[in-house]
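Structures follow.
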Structure I
Amino acid sequence: MGVSRGGFSSRIGFIMAAAGSAVGLGNIWGFPTQTASNGGAAFVLVYLVLAFCLAYPAFMAELLIGRYGQANAVTSLQKMSHKLWQKRFAFIVGFGGIICAALILSFYGILAGWMMSYAIEPLAKLMGFNEVAQWLVDQSLIRNLAFTAFFMLLTIFIIRRGVEEGIEKWSKRLMPMLIALLILLIIYVVTLDGALEGLNAYLNPDFSRVLEPDLLISALGQAFFSLSLGTSVMVIYGSYISKKEDLVSLGAQVTLIDVSIAFLAGLLIIPAMYVAQAQGVAIFAEDGSLISGSSLVFTVLPSLFDGMGAVGLFVGFGFFVLMTIAALTSSISMLEGPVSYAVERHDIERTKATTFIGLGILALSVIIVLNIEFMLDLVAIISTQYGQPIIAMLCSIFVGWIWHRNSLLAEIKQGHENIENTLFWKIWPWYVKYICPTAIAIVFLHSL
């Protein structure tokens, strides 16, 4: 690993950074919403199985590409290529992932800005600034622009500091805070009236639903997307890992942390929904479908916090700080992908590349805010429903079909000399060659 590139200084540094990238609004907001919409505990069970049986193998493929190439996504993929068409294909896949990460960050910054404004709202109420508090939760143009800019500038500040001093240091600070806040909020919410009904819905699976096609597809999509697959993020993070590290166990640990935090988020959100329902807030329609859907976090939960009285201000503050931290640990990884490409392929100094690319993505965010009625959903659909599955599928194809098996084995053996004798090596190459591309293709086709 070149010293000029930087890298993770420790194993725990990588785990916190990679888990931080994987743990975002998709886990703490998206997973519980998907769970509530798809049979509760049955969805959780299927998600946990698919996360390890399908998402983890694809996750390993992206980490291996990065560590082998020791470079940005485009260069790493091209190092695996031996023919001109493969190198061109590598550019399309690598640069496609970078564009996908930039698009996700452009709308992610807006949502994260909302989380920040909702976090500040209880503080404004406590200080008696009721008009300010109302402005903070209203969908106004000025509010949206101000908090999107603030969140993006915070992301730029962290990435300007590099891998060890920026990504690693802040991930080590933010991830323990996120986990601690999550556990404290769970302990409080489960003591409230209605929480036990929510826990029962979340933890008691209806096994007759686990093979429903829509549930399977939704769980598979959630497993892939929550691990940041298809955005070049894990390729670039893989390139910052020491050759001495055992990638098989590292990848398993990050996957375990990711699904564990998603599971914990469900332990908070699902009981909170039933607590809100016990307080008279409508959660489900007559047909059993979720009323609020993706807007759950901005409608149902604030109603719940308001119903708690004075203590609700503190719980609401803690919850939206948690959401902001989750967003920030993901946003820094999404900005690193484009920045690493600019620094290494075009020899642009890191602070300059970070500032210009970050401001460029912020400009796209501003355009989305100005046309929020149709552009927010449009950009989200293009990047997450189309971009991510296609890029994740092509990365699996690269590892399974283009990368020479001996070269692949040699790369894994650098951190695990006896890998040939393990169950992982007997199954994984076949899995990533056939099962992963097929499974991702199914998710993609279903999203159409």
Structure II
Amino acid sequence: MRILISAFLFLLPGLCRAQGAADAQLGYVVRVDQSSIVLDFTEKSGAKIGQDFTVFKEGDELVHPVTKAKMGRMEVPIALGTIKEMFPMYSVGSYTLISGPSGNPVGTPELVTPGMRARLKPFASPAPQAQIPLSQAAEVAKSLGITPKREPRWRGPALDYQATALAVGGIQGNGKLQAAVSDGRKVYLYPYPPVDAKPLAVFEAPGTAPRIYSLETADLDGNGRAELFVSYFNDTFNRFETKVISLDEKGEFRQAAEMPTLVRGYQDQKGGRQLALQQITEDASFPFGAIYPLVYKDGKYGPGKPAVDFLKSKNRVDWIYDFTFATVDGKPAVVDVTNTELVRVRFAKGSWKTAESYSQTPNRVRWSGDRMLHFRPAMPVRYDDKGFAGLYAIKNIGALGTLATPFGIFSRAELRRLDWTGLSLAPSWTAELGGYTTGLALVSPPGGSQELAVIVVGTAGRSSIWAYEP
């Protein structure tokens, strides 16, 4: 007991200190649960992902014994934490309670509650370094056997739902881009980049318990406004189908067509964005119909001919959400995901696949017995004047290590650029996301440089669009 009391008295001066020091930013606890804490720290207040903070309770006010000047209140630490996610109006972190002088018995921590104060801990100031371009930094890192980390170009506002899909396109037809995001039941339209959480328009899928699994956008009817293809499960007819919607003159969504198929985008051998469709049946042996290009002809949307050609049928792909095309080293290739979630590059002769798994997704349906359908994020391919310039893949990482991965429960993710070395795909950079993701798109803003848009779903159940330099 004497040892505990002595240790307590030794730590007391460091644990309890006067408030008002200018060495860190003060904030408030907004919300808290057993595993995460929401604070009002933002980038404007100097907060960054990975920054530590202290949650404290204000104690007695200090008064100078001679001048009688008020010196601020004592700070009684309650918890220590680290910021994990940043949003425009708040941040989310993890925390650990402190056993100490909180008014409770020694060793019994006080609970953190909304309204408590929090103080950011400053990062250690690094030694000044010369700035070099990202491309040169990547080359230096690769020469040292290090995969560079990449930070977002920008982060959008927090959206108060868990996103299931993302699409970016000229849906308003005003020469600008818009982002469509789904929460599974509804589709919300925002400017791109989003400026706040207020949508421009909202579409709700029909049925008693529909589930939207993917969004695609393209101006197939040629009217200058891109249509939105909303693929979902229709519980009324027990089938997958796609609603084709577009904005009317009032800026509201209207239905233009519906199809008893799924619609998915892919890239052709030249990098052009194309749409395909596939019908899914309840046949346990052959649930997958052929994959056809989606066309608009005679005022109707439907399958074009012939079926999508997977290198003269030598490399068949069954599932529309498993593939894209690429031209690698001047040779046409099919890039697909295996049933063990490895990315495979298949040429007319020979193939190669990654050692690590990618394209995991929580969007999945058990269909026709034991078959699991995975509605995977896209795998965009980028080209430059030298040809193939990288494939971008998502690696969603299961909660509780890998135990939750088979159940589609993910807590974080990585976005990786994979470059072709002549023999294999190797990561040239990676970006750590503040949660898992269900959508990825290679975007070309008018008058701007290309960027990768990814929808990030955080641990607090909110989502945000982040953008990265490709």
Structure III
Amino acid sequence: MNNFEVEIQKCVLCHNPKCNKVYTNVDAERVIRAAKFDNIKGAYQLIDDKMNCQEKNVHCTESCPMNVNIEEVLKYIIEAGENNVEINDVDISTEICGVRLENPFLLSSSIVGSRYEMCKRAFEQGWAGVATKTICLMDIHESSPRFSALKGENNTFVGFKNIEQLSEYSLEENLEMIRRLKKEFPSKVVIASIMGRNDKEWKLLAKEVTKAGADLIELNFSCPNMKYQGTGSDVGQDPDTVKKFTKVVRNVTNLPILAKMTPNITDMRVPAIASKNGGADGIAAINTIKCITGVDTDSFVPEPQVNGKSSLGGYSGRAVKPIALRFIAEMTNDKELENMSYSGMGGIYTWKDAVEFMLLGCSNVQITTSVMEYGYRIIDDLILGLKIYMKEHNFKSVSDFVGLSKQNLVSNDKLEKDTIEFPKFNYNKCVNCGRCYISCKDGGHQAISFDDLHRKPILNGSKCVGCQLCKMVCPQGAISIAPNRVAKR
């Protein structure tokens, strides 16, 4: 890990930070935020060409409550920077079930889109649309506390658990929110997320949100936290019920329908196909995964503790992205689902995360956990990073790259297995920790020895199978893949 990575991890992205008052010609917080969200090129474009790192009226590190060496961070960005990419002509508009979006970024159905004031603020900052917190006719009361998390570097979320249910607001309050948002922001997309307990409730909700002016309806077949049997993920695990309720809604609205799938199932394609057969136009996936994030070893109560008890909850955040991508890839590669529209979600924090979902077939993405952690402001780097990516790859529109990766996903028996990619050590970056040696010896193929005198790893090519475990565990990024693949012995 270089000095830049160390410093950037220390930054907690303060509100109205002191570092903004340090430099006279650069928004330091905005630049650092871009870099923190995997957007070095975007960060460079935000720095004035004439900026002088010495131009400050107070010592930059002293201005930061986390003692981030801001000068070191900005210096790295400048040195790593390339010529600015002209992005003014990049078109990032896309669609969801045929409805135009000004960009691919939506707020997913959750607390982040539960009130008019919140959605208004998000729209003003640049979000293209919102899926409302699920509207229902149930009596919803929430627990306190209702969140727990697995934490990583600098106290950031690795995985996040919630035990929330649906909207606590009345049907009329939610309908009024939809009406106000569509009146004041006609170009923004409002997806009405709904859930009923029976045919009558599904019909009523669908009719009312249609009259209120929603652009689409999302059917919540996936909330894992419901107190009512036969709702939420209970429905999403039963394809017959999925088809039945989708058809009920289809018969009372002309709006496009998204069926929101539960990941608490072995094969998501089964209920997805059922929703298509019931009249759905698209799939939203994934919702949260049932989980327990941890147990207090003194009180013996799982987290979060609610008056000495807890329950299973929904897991989200960075940790679920690989699972979400798997489900998306399986559905978008299925012939029976190839004409569906896909809205992806699950662990999206950066523009690159979003692009990965789009490369596997999603025309747009929905986001919650990263907004809960960092706020609506992350839209800045989602948009900036996407524009730079598209410009550099000469994509004229989002549709140019949606689904490009699908053809490169094959079954294991079709993978080439006749050659090896050996690791290559960069001794200039190596800090002589021996982690690669330990992992290869105890968890690999004993293909690395360690010179204790000079404290450096040495590869034994006759034993190496090219698994690249050593590359994965190296804390310094000092191991790369050798340029030439070699035939197996």
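Bear in mind that the values in this text are calculations on the coordinates, not laboratory data. Everything quoted here is computed from the prediction, not taken from an experiment. Cβ atoms are built from the backbone, for glycine too; each structure is taken alone.
Ranked by distance in nm of label points 7 Å out along Cα→Cβ at positions 301 and 405, which of I, II, III sits at the highest value?
The maximum falls on structure I.
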_Comparison of I, II, III - label where mean count of other Cβ atoms within 10 Å over residues 349-356 is highest_ = III
*Just checking, which of I, II, III has the largest value of distance in nm of label points 7 Å out along Cα→Cβ at positions 85 and 325?*
I
*Computing helix-only ellipticity at 222 nm (-39500 (n - 2.57) for each DSSP H run of 4 or more, over all residues; to 500) gives -23500 for which of I, II, III?*
I
*Rank structures I, II, III by Kirkwood radius over Cα pairs in Å, for residues 37-116 alone and report only the one at the top, that is, the highest.*
III
*asked:* If Rg and Dmax of the Cα atoms in Å computes to 21.4, 67, which of I, II, III did it come from?
replied: I
